[in-house]
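Some structures are shown below for you to check.
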Structure P
Amino acid sequence: MAKSIIQKEKYCYLSGAKNVPLEEHHCFFGPLRKISERYGFKVWLTPEYHRGKNGPHQDRQTDLLLKRVCQRKFEETHSREEFMEIIGRNYLDD
């Protein structure tokens, strides 16, 4: 179980809330959940930001935001080609 490559501290990535119940969100879920776990492609979110109407499981824009943040962070130390080998697609426009 790898630590998040995005967050060093435990707080809601979307709201900044601390000292509240938090849930771990895998930026790439479903069949890619194990890959997210292996590479640390995850963030902490409050239950509302995780599963609520504006959370990544209900809102495509929030989902894409977290995927892009994750890819940018990964590419700080790896290549885009490596990311695409792991995930299978590019989420960045640049």
Structure Q
Amino acid sequence: MTSRVVAALLIGLLAVVQAQLWLGRGSVGDVAQMQRKLDEQKANNALAQQANERLSAEVRDLREGLETVEEKARGELGMVKPNEIYVQIVK
């Protein structure tokens, strides 16, 4: 009699654990859904990172490009900005 009660109790506990595994919070389906969301977010983050890198490169090119143009204009054409004094030293 007691072995049947113990066996029934163990089968009941096993059923509860299985139900939690398949249907409850943190179940197999729930974990799979969260993994899909995580993969999707990682893909979105990678795209955003590429866009950020592209924009950073564009800003860097614009800054360096303007500095190069200004340097050439100052050296070759004698460009002077407002409120600057141009001094040329000849050796």
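For which of the structures P, Q does the calculation of FRET efficiency 1/(1 + (r/R0)^6) of positions 4 and 76 (r between Cβ atoms, R0 = 25 Å, to 0.05) return 0.00? Structure of origin is Q. In this comparison of P, Q, the computed figure 10.5 for mean count of other Cβ atoms within 10 Å over residues 28-35 is attributed to Q.
Between structures P, Q, the calculation of mean count of other Cβ atoms within 10 Å over residues 36-43 yields its largest number for P.
Using helix-only ellipticity at 222 nm (-39500 (n - 2.57) for each DSSP H run of 4 or more, over all residues; to 500) as the calculated read-out, with -10500 as its value, let me know the right label among P, Q. Only one of P, Q returns -10500 for helix-only ellipticity at 222 nm (-39500 (n - 2.57) for each DSSP H run of 4 or more, over all residues; to 500), namely P.
The maximum of volume of the Cα convex hull per residue in Å³ over structures P, Q, that is, the highest value, falls on Q.
Every number in this text was worked out from the coordinates using simple rules, so none of it is lab data. Just so it is clear, the model here is predicted, and its values are computed rather than measured. Cβ atoms are built from the backbone, for glycine too; each structure is taken alone.
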